[in-house]
Structure 1
Amino acid sequence: MPLVAVILIILIFFALMLLYMNTENEWNWNYIIAIPAAILVFTVIGYGAYTYISTMASPQVSYWDITLGETQGDVKFRKGAPSYAGAEGLWLYKDRDRNHEVGFGSDGKVASITVYPNREYMYVKPILGIDTSATPKSLQKRLGAPDRIESSADQLTRTYRYDEYRLKVVFERLRVVAMGIYLPDSR
C-alpha cells in the first residue's frame, strides 16, 4: 500500500477518534456504529452466498449460443452454414482459433456441442469453471469422479463424461484437447 494511503487511513482514524471524544455524550454512538456494522455483515454474507451459489455445478443446457435439443434449422439460422456437414449427423464449424462440432441425434435435434481449441490459441469459454488449463486431477477435484472414462482406440485420448452435468472433457497427455456438452441419453 502506498505511503499516502497509509497516512490517509491514519488521519481518518484520528479524525473519527476526535469526533467520538467530542460528541460521546451528545450522540448515540451505539446506533451510529451498529448500522454500518450491520450493513457490512449483510453485504459480506450476501456476497459469500452469491459466490457459493454461482459456482455450484448444474446441468448444462447450452454452449456457444446453441441449446441442446434445437433443430438443425435453428442452428443454421444462429450460426450459418457449417464448414462441413457429415452424413452421420455431425456439423463442423471451422474458425481461426477453434473448431466447433455440433452433433445431431436421430430426431434431427442437437445432441452434443464440442469445441476443439487450436493448439496455439487454447482459450475456450469455460463450462462449470472448467477451461483448457484443467487437468484430470483438477477436474475430479471440482466435479468428483466422472460417470465414465472412455479411451480412444489408439489409447492417446481419454474422455471424462459427467452425465449429471452433461459435460465431457477430452484429455491428451493430461491436457484438454476438447470439451463440450451433450445429452446423456444420446451418448
Structure 2
Amino acid sequence: MSPTGWIGIDIDGTVRNWIAKVIEIYRREMPDKRVNENITQYDIAPFFEIGRDIYKYAFGEWAEEVYLQANPYPDAVKFIRKLKNQYKFFFISCQPNLQTVEHTCQWMVNYFGLDIPTTIFTKDKESFPVMDILLDDCTENLIKTRDAGIRSIAIDRFWNQDWTGERIKKYDEFFSIIKELKIYT
C-alpha cells in the first residue's frame, strides 16, 4: 500500500470519555446497583451489576446525555486542533445506532467547531485503506487494521492492555510518531 498521508482517529475511548459519563449516569439512575469502575476489557457489561442491559441504557434511554455531555479526555481538544492545523485526518467511529451518530456529530461540533473534518461511521475500520495510521482504543479494531496493512496505534487505556503493538500514553507522543513518517497537509 502506498502512503496517502491520511490519519484515522477514533472517537469514543480515544478522544471522548464515554465510559465516565455512562458510570456517572448509572450511579445516579441506579444507586442500588453495583459497578466496578476498574474496567479492564472493552466489553463493559461484566463490570455493571445489570450486565448487558447497560448497553440498552447507554445506547438508548441515556444516549443523548451520554453522547452529548461526555467530556473529552484531558488534552484531547488541544490534540485535535493541532492535528487539524498540521495533518490530513478524519474521525472514524463505530456507533451502535443512528441516534448515537447524530449525538456524536453534535458533540464534535460542540468541542471542535463547525469545521470538523470528515467523519466515517463504520464497524469495519480495516476496510478504509486510504488511512496510513489509526489511533484507537479498541484492541479488536487495532488488530484488524494492522492486519490490513494500516499502522495501528493504541491510546493507552485500562481495557486495551492486551494490545501488544504500538501505544501512546499522551497525545503529544502521537505527533512524534507521525512526524517521523513525514505525513503533513
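For structures 1, 2, which has the highest computed value of distance in nm of label points 7 Å out along Cα→Cβ at positions 97 and 113?
2
Suppose you compute mean count of other Cβ atoms within 10 Å over residues 89-96 for every structure in 1, 2: which one lands on 20.2? The partial results should precede the final answer.
On the way: 1: 14.6; 2: 20.2.
Here the read-out was taken from 2.
A value of 26.2, 85 was computed for Rg and Dmax of the Cα atoms in Å; which of 1, 2 is the source structure?
1
Who wins on mean count of other Cβ atoms within 10 Å over residues 65-72 among 1, 2, i.e. which is largest?
Evaluating mean count of other Cβ atoms within 10 Å over residues 65-72 on every structure, the highest lands on 2.
Using relative contact order in percent (Cα under 8 Å, 6 or more apart) for the comparison, can you identify which of 1, 2 gives the largest number?
Checked 1, 2; max of relative contact order in percent (Cα under 8 Å, 6 or more apart) sits with 2.
Here, each number is a calculation from the coordinates, and none is a lab measurement. Here the structure is a predicted model, which means the values were calculated and not measured. Cβ atoms are built from the backbone, for glycine too; each structure is taken alone.
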